[in-house]
1. One of I, II was used to compute relative contact order in percent (Cα under 8 Å, 6 or more apart), and the result was 20. Which label is that?
2. Using mean count of other Cβ atoms within 10 Å over residues 23-30 for the comparison, can you identify which of I, II gives the largest number?
3. Kindly point out which one of I, II the value 3.0 was derived from, the read-out being distance in nm of label points 7 Å out along Cα→Cβ at positions 47 and 119.
4. As an exercise: Cα extents along the principal axes in Å, calculated from one structure in I, II, equals 40, 35, 30. Which structure is it?
5. helix-only ellipticity at 222 nm (-39500 (n - 2.57) for each DSSP H run of 4 or more, over all residues; to 500) was computed and gave -11500; which structure, I, II, did it come from?
Structure I
Amino acid sequence: MSDLPIIGDIRKEWEWVQPGIEEIMAEQPQLTFRPEDVYAACVNEQATLFTQKGITGNNFAVTYIEVNKYSGDKILLIWLARLDQRGNKAGVKLMEFFDQVARDCGCAFIEARSPIESLGEHFLKHGWDLDTRIYTRKV
């Protein structure tokens, strides 16, 4: 695996990124976008694809920047992320990388959203704060 992710071209990487997005969506059926929406956001430079390829597999993350409408603070949102292999503190190393991406983009915060409880536990161990949880119920 390369040391750090690089900015990827969704057009060139779609063949292996699309199944990863579909896997995330299958695990989280509450997500309302389609894989093609992620593709379009990257092509239209509204989101950024980061890739990391190596002997342990192909990893990717898709990020975009949101602006808090009240404070004006910029937030780097890790919209989607997939690691082929977990362990070896790969997530911690990637957090450090994305912290730097956020600083480089002038963001005051970095954010990730997930219903996966163990991911929340991992974040809390590594310096993240729990701000809010979103629960929904269809009526």
Structure II
Amino acid sequence: MKKIGVILIMLASIFTSGISQNVNQKLLVKHDKMSLEKIQRENPVEYEYLNMYVTESCFFVEMPNKTIDYLELKKINVETGEVIEGYVITERDLENFNPYEWNVQPLPDRNSYYKAGNTGKLLIVSSDFDIRNEAGNRVRVRNFNK
């Protein structure tokens, strides 16, 4: 009986560590590891959405020569959520970009735009609808191919 208990504990820890290894480090800026593991187990579509949000929903383009409705991109203190006043955005900030570290928010049904300081770049953030739709499609395809 004790052997079965030990085996079950070992299997549980292997399963948990397998999930832990898959946690995207960008997500840890806003979410703790345990809650991410729970979301990953219980709501794979939401977990896929979170991953897509931090890795694929934001991209930079050259600032267009036409008038566009945009907000200014601002760095935030991840602990307080407050804007870091006077922060100067550089090209380096745009590499390995994590939207949780900025004042970025996807709009429900359309893309949003943010001017990245004086870098000459415009950040395009996909709509919440588009990100969620793609996340659901990816999970369905993954489940279908199992």
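1. Values: I: 20; II: 25.
Going through each structure in turn, the value belongs to I.
2. Values: I: 11.9; II: 16.0.
Top value of mean count of other Cβ atoms within 10 Å over residues 23-30, among I, II, belongs to structure II.
3. Working: I: 1.3; II: 3.0.
Going label by label, the one that fits is II.
4. Numbers: I: 40, 35, 30; II: 71, 35, 22.
Of the options listed, only I reproduces it.
5. Numbers: I: -11500; II: -13500.
It was calculated from structure I.
Only the coordinates and a few stated rules stand behind these numbers; no lab work does. Everything numeric in this text was worked out from a predicted model, so none of it was measured. Cβ atoms are built from the backbone, for glycine too; each structure is taken alone.
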